[in-house]
Structure P
């Protein structure tokens, strides 16, 4: 009994203490926007210019969400550009849209409610050209396009995770802060990890376990992720994200990515 209680206390500490650190860091940010309308939504200038990069491109970005929720969660989206296309097509799920899947054109590396995006995935050339039709088909067939649940899902991160599971060749590795990524489409209790590899057990995104080469070992409790990556040594903590070696997800060597 004492051992079980001790393990429970350790787990609670590992889940709650990082959240406290993340919340304190957010509260101390002096430059964060105070109003939704006053937040910046412009490009940070990281994504390639379609006029100069004619090749096919797939990119996935994540940025901290608005307000207090930014202490523990990010919003993710995917953008694709066909070869010789004049612009990117950006897809994301938002709660105020009907259907929830929204498409926009323009540069994909935009700020989200004033928060700079981090590049999670960057695939170009022939490989991107081959995968884009499958990505677009998966988006068109997303089973929760009429439903949005902020927590535990399906939400914006559940949408991107679904694309990763459906197109495993992407090798998508979502951060621990992508709350909702562990909600498997249609509430299924077992599936592959968002990377399309390994195995994931999930009880509607509220509790579960993931074991996969890309994600490593992850424990999901109440939508929060606690994990360890042994192949690329790193800890994954709620609110803080990844601490250690960066994940390998098809990114160029110098991508300006931040831990999320």
Structure Q
């Protein structure tokens, strides 16, 4: 738990363990639109929120579409699972719970302890090269007056640089957004195929946005499918792990 006098944040990024879903979604699958039994998914959500002792009725989520769109949330929309299509949320209202789902894409969690603001982003390669991490920082500045130097960011488990082989169109998109590929893309010396480092790319995006306090989990989901869902390693037939962030 992040904890300072100005703001207390409860957060968790959950492994695939401890749920009720069956293979290939075993077991704590939080994805509700990938073919799993809806009741199993509902039970898994209940277990996740109960583990953090957050109010499930205050959970806000989005339909993730690999964009750089950021929305300000205050409360869920009655009768709907999703607020809108977007890939990042920010909030400053105590009790608001942010929740998203992942399976190789990068969870990025944000906290501004001085302003009492939280945020969460979903950054696959498309979101990364559109700057969703930096866009979240700008949204915190514009909507809540956050100073980027005060913001703390955590880059969670995602597919690692040794496993994330990408095509040349991705390399071109990285170059277009960042102006460089060095340190972000490596080439296999045997066949020159490209591998993208999502951790480093999102860290650079945050640093360019003025964020100084950045923690990187460095856990590769594709290398540890016993603990994490991995769309790439499991050939698309897998679940989604959850991330939760709440301002107390």
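Name the one structure among P, Q that distance in nm of label points 7 Å out along Cα→Cβ at positions 142 and 222 of 2.8 was derived from.
Of the structures listed, the value fits P.
Which structure, out of P, Q, was FRET efficiency 1/(1 + (r/R0)^6) of positions 22 and 230 (r between Cβ atoms, R0 = 25 Å, to 0.05) derived from, given a value of 0.90? The read-out was computed on structure Q.
When mean count of other Cβ atoms within 10 Å over residues 118-125 is calculated for each of the structures P, Q, which structure yields the highest value? Could you put the intermediate results ahead of the total?
Values: P: 20.9; Q: 26.8.
Largest value of mean count of other Cβ atoms within 10 Å over residues 118-125: Q.
To test your reading of the models, identify which of P, Q gives 26 for relative contact order in percent (Cα under 8 Å, 6 or more apart) when calculated. Numbers along the way, then the final one.
On the way: P: 17; Q: 26.
Label of the originating structure: Q.
Here, each number is a calculation from the coordinates, and none is a lab measurement. Predicted model, so just to flag it, every value in this text is computed and none were measured. Cβ atoms are built from the backbone, for glycine too; each structure is taken alone.
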